[in-house]
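Each structure below appears as structure tokens.
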Structure I
Amino acid sequence: MVWAQVVPLVALQFFEDDKLKNSITIFLAGSFVTWLLLAVAFFCTIDRSYLHTFTNFQTAGETEREIFKNTKFEDVKFSAAFDSRMSYMTPIKDDVKDWVGTCLLRI
């Protein structure tokens, strides 16, 4: 997102029409300020417990597998295993099969 704000300003340095360049500079500066204010407003209004998701490099599949392995709640485990893409569970399909078998034995 930062690159999207910087690159137009860098490209503008190669622009040769001075009159139009000033107008574009004002527009880009206004766009940058608007973007910055909206970004600050966004981060100020979201749930603080989700801030780590903006710096975490864990994929969705890894997150679903971690939830499946670490939760103690059956409904959360079921949701992680079956409410997401099935390909997320492929690496741990044997664990999922064992868990389903254990659930069936309890019925």
Structure II
Amino acid sequence: MQLAVGETSDDHPDWPRFRIGINSGPAALGNVGAGAHRSFTAIGDTTNVAARLQAGGSAGGILIGQATYDAVRDEVAAEPFGDLDLKGKPDPVPTFEVRVDPTASA
């Protein structure tokens, strides 16, 4: 996803860049809302942290939490991004930035 959007962004540098936050852990899944406003979603601390990782990352970047890093460390290039103070978390949260090879195909 990062590579594909990067190609588009290279052609349109004035377009907004996205950020991705990924966190692993338990979440409550199900339909939320009623009638036309109902949607299937995931809620809970895991998804809240993912949203905050997304907000704390750099434009075009991918931040992952510790549990995600532990799960993919042998398959994904990532380096420490630092401990972030996230709303709702009493202690700083260790984060890692995924490094994508720009020569890889999308």
Structure III
Amino acid sequence: MTSNELYDSARAWWHLDQARAAGYGYLVAVHDRVTRGVWQIDHSSWRRASPETCRRLGRSRSRWSLEAWTAEPEVEAAFVGRAIPETRADGRSVFGSGAVVAYWPA
């Protein structure tokens, strides 16, 4: 997968709590518990999928996308290529119940 394909896969059409997600600064792509990419979220870019897009995706609930730009080099160095923790500081699982979206506070 190219870096553009990874970005497009990570940024679009997720069922999530947009208000909660708006409180986070970075979009992080993870595969097999390893961070593959990280981007800084442009919070002015949040967009809800149209009903037609949801139908095309075979989804009944609303979906969201966003735009982002490449994170600062020090952020990329701190995250890309590293395994994510299985649990948060409060002991809860980072990814729970098969969810594809996780909120991973610092």
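What follows draws every value from the coordinates through simple rules; no lab data is involved. Values in this document were obtained by computation on a predicted structure and should not be read as measured data. Cβ atoms are built from the backbone, for glycine too; each structure is taken alone.
Of the structures labelled I, II, III, which one yields -22500 when helix-only ellipticity at 222 nm (-39500 (n - 2.57) for each DSSP H run of 4 or more, over all residues; to 500) is computed from its coordinates? Corresponding structure: I.
To which of I, II, III does the computed value 2, 11, 20, 24, 22, 13, 5, 2 (P(r) over Cα pairs in 5 Å bins from 0, in percent) belong? Don't skip to the end; give the middle numbers.
Details: I: 2, 9, 14, 12, 10, 8, 8, 8, 7, 6, 6, 4, 3, 1, 1, 0; II: 2, 11, 18, 19, 17, 15, 11, 5, 1, 0; III: 2, 11, 20, 24, 22, 13, 5, 2.
Source structure for this number: III.
Given a value of 4.8 for distance in nm of label points 7 Å out along Cα→Cβ at positions 14 and 30, calculated from one of I, II, III, which structure does it belong to? Label of the originating structure: II. If distance in nm of label points 7 Å out along Cα→Cβ at positions 22 and 86 is computed to be 3.6, which of I, II, III is the source? Of the structures listed, the value fits III.
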